[in-house]
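Some structures are shown below for you to check.
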Structure 1
Amino acid sequence: MENIYSNENKTINYKEEEFRQYLKSAEEGNGDAQFYLGNCYMQGIGTTKDEENAFQWYLRSAEGGNSYGQQKLGYFYQHGIRTTKDEEKAFKWYLKSAEGGNSYGQRKLGYFYQNGIGTTKNEEKAFQWYLKSAEGGNHMGQNNLGHCYGKGIGTTKDEEKAFKWYLRSAEGGNSHGQQKLGYFYQNGIGTTKDEEKAFQWYLKSAEGGNHMGQNNLGHCYGKGLGLQKMKREHSSGTTKDEEKAFKWCLKSAEGGNHMGQNNLGWCYEQGIGTTKDEEKAFQWYLRSAEGGNHLGQNNLGCCYEKEIGTAKDEEKAFQWYLKSAEGGHHLGQRNLGCCYEEGNGTTKDEEKAFQWYMKSAEGEDHLGQNNLGYCYEEGIGTTKDEEKAFQWYLKSAEGGNHLGQSNLGSCFEEGIGTTKDEEKAFQ
């Protein structure tokens, strides 16, 4: 015990001595020392934590031309730490830091240009500063550059380059880059599809505390994606692990990830890896929906419509389907179409029903494709057109929807929109 306390005292004494040295050098005008002294005050290293003093020393360092101090000062102005929040001043200091070659400042400057914070939005400048940051070895900058290439922000879309930069970010330990790299491997974007590699990168990201990575890892465990190697090595006979799926969705949800909250709601609703609990399902769907997740909004609408964990309320169901649909989610669009077709929670309007079924069908929702086919067959909200009805039933059926398959069979049996063919009708 004596040795342990002795070592602790040595560490404390060392930190206090380090603080005194920084203070002496900082007061003599050394910009690096002023920056490190700011860090000491900010983190309580060798002294009492004091954000006011941290701000003052970062300010002196920044005004003396230190790019690290400038970046820190920008951060203080951006978040209003011990000073009035001022995004224009934050931008000014990030610009100085970036121009001084600081990769952190370059990344933050790129973010400000991308989102129009403290300056006019300029995606091309955002891309250029992310590029400088990434080439300077900043792993978050590499992630952001990958995002630009992946989405075509400020540059030509190039998924192979996006993959390359996500790989560099991920290998550098950035949990955001690891999550995106996993997504690219899972979906074969910019590289060959490889679910086992996707799983491994999601695992790294999740263990690094990334809440989207945790959600995606939970999805892998729930669906058995990328777990084939585990099956081979352990002869488990299955690649799914619903308890782990629940565990990671829970971590993601509690971390504030809105997709994770939706998926946790699904676990509670279906009893996946946990005891079925519809009230908890409703609560997590609610948090997801209020956070702007469009799938969560659709699922919350379903809860209100079908009395899952809450009292039935068709008007609230309609409102949440509307939010989901306007956000572009094909399930919300289809369910909104149903509300308009049946007059559930709103005034019946077959033309609007048809329009929302169309959006859902074009978004590859297979039940929405069936419903659109039915609108064309019966002339609901549109001119009757049996050939179009047949085409949409065909798409729905090929997508695996049983109702679409049944209606397609009826088309072949009765010659609706196609040549009568009893053999195909019963296939």
Structure 2
Amino acid sequence: MRSTLLLLTLAAALAAYAYFIEADRPSRIEAENAKDRVFNMESVDLVELEVTASGDQTVLRKTDGIWNIIEPVRTKADGIEVSGITTGVSALEVERVVQDIADDLDRFGLADPTVEIAFKAEGEDRVIRLLLGNQTSTGGHLYAMRSDDPRVFLVDAYLQSSFDLTTFDLRDKAIVEFDRDDVDRLSLTTPTHTVKLVHADGVWHLEEPWKIRASSNTVNALLTKLDTARMQAVIETDGANLDAYGLAAPLVSAVVGAGSTEAILLVGTNTDNGNSYARDAARSLLFTVENSLVDDLTRSPEDYRQAELFTFNPTTTTRLEIEQPEARLVITKSEVTPFVWQRLEPLPGEVDQGTVSELLAGLVSFRAERFTTSLENTGLDAPTATVTMFDGKREERVTFGRSADVIYTLANRDEVASTIETAIFEEVMTAVATLSNNDEGLP
């Protein structure tokens, strides 16, 4: 019995050993389908590249983890495009060997390659070259070879788009450089107007041509476009001929400020293909940009004004004060039950939560229908109501005036009044009256 148990234990151990060993071993089919890598290195190890493609020869070098072009010009490289090459080269696989020893390179387009990529890994002196030739008749593969290997083999054709890059393709094409998160001012000058905006307390404000709250969405969208816009072509590298491109006296300028630094984009005349000549004031380089960017830079000052009177979300509002000539309503969220509103003035008490929701919804729905720079005959010198909303961190205050049947509004720190829909204002004031009444509006 004991010997039987020993045999069973030994058999189980052998079975377990065989399972774990075989589990890591590829199947016969997997082994047959495994492809050889063209190069035995990783993309992060590459420190030098030389790309010959589409008539250009571009030499790049990585320093402190950053790729730069050093020939034919010295400039930053486009990290995404370079990564496409380094990743593609390191992961390149032999799909099939066509000839072990090539007897006619012309036949494969490898005597004069379409693309040639030379590279060097960190700590090595040896330069390795990849040659890419013609596509196969089916179009799915490219003929390729290493400069130190006589074999001709096939690689996937889709890789050509990652490798066949000119010097312009490989350069950093940002039109201006600034730290998006640190921007605190923006100035736009066109032939017809100047717009100046300032960012303070988390909100954008127009400073010129009027002092009024700005649409943060509009300003942020423009900053994002400036940050992500790319050169369409390089025209000159020395900036010696500014007059020819309308850049000696630019038609449009955009100044992006962040603390003590400024990035300045200058825009000149249109090109023949619908773009515009431009330059970064910090560089001598002249380039072109898409006209859609110029359209955004030259939009009317009115487009930057904030249409919403209140930007708070009803769910984040914590306190509401409404001043009228002979009444004052103050409601706040309960400290005990944060989602329940209660009245503090005119007399402390409970309020109907549905009516509060209607009031808040009405307030945040107010939109400026038109703006007026004159405060005369607006009724704002003797306000019908002043509404202040709080969210625990900041406040927004708007004054309402009436002239005949027109309701005018003026937000805190604004110098420009606007009109709103009278019917919505009347509904809001009805809700205010209901909440102010001690005997009405309770469930």
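Name the one structure among 1, 2 that distance in nm of label points 7 Å out along Cα→Cβ at positions 209 and 417 of 2.0 was derived from. Mind showing how you got there, number by number?
Details: 1: 5.4; 2: 2.0.
That value comes from structure 2.
Between structures 1, 2, the greatest calculated value of FRET efficiency 1/(1 + (r/R0)^6) of positions 65 and 105 (r between Cβ atoms, R0 = 35 Å, to 0.05) is seen in 1.
Which structure, out of 1, 2, was P(r) over Cα pairs in 10 Å bins from 0, in percent derived from, given a value of 5, 14, 19, 23, 20, 10, 5, 3, 1, 0?
On the way: 1: 5, 14, 19, 23, 20, 10, 5, 3, 1, 0; 2: 4, 15, 16, 14, 13, 12, 12, 9, 5, 1, 0, 0.
Structure of origin is 1.
Once distance in nm of label points 7 Å out along Cα→Cβ at positions 201 and 393 is calculated for every structure in 1, 2, which label goes with the largest value? Across 1, 2, distance in nm of label points 7 Å out along Cα→Cβ at positions 201 and 393 peaks for 1.
Using the calculated result 5 for relative contact order in percent (Cα under 8 Å, 6 or more apart), pick out the matching structure from 1, 2. Of the options listed, only 1 reproduces it. Here Cα extents along the principal axes in Å, for residues 97-240 alone was derived from just one of the structures 1, 2, and that gives 57, 27, 22; the source is 1. Looking across 1, 2, the calculation of FRET efficiency 1/(1 + (r/R0)^6) of positions 57 and 129 (r between Cβ atoms, R0 = 30 Å, to 0.05) that yields 1.00 traces back to 2.
Comparing FRET efficiency 1/(1 + (r/R0)^6) of positions 49 and 145 (r between Cβ atoms, R0 = 25 Å, to 0.05) across 1, 2, which structure shows the greatest value?
Details: 1: 0.15; 2: 0.85.
Evaluating FRET efficiency 1/(1 + (r/R0)^6) of positions 49 and 145 (r between Cβ atoms, R0 = 25 Å, to 0.05) on every structure, the highest lands on 2.
Among candidates 1, 2, the computation of helix-only ellipticity at 222 nm (-39500 (n - 2.57) for each DSSP H run of 4 or more, over all residues; to 500) that gave -6500 used structure 2.
Every read-out reported here was derived from the displayed coordinates using simple, explicitly stated rules and does not represent laboratory data. Treat the numbers as computed from the prediction; the structure is a model and nothing was measured. Cβ atoms are built from the backbone, for glycine too; each structure is taken alone.
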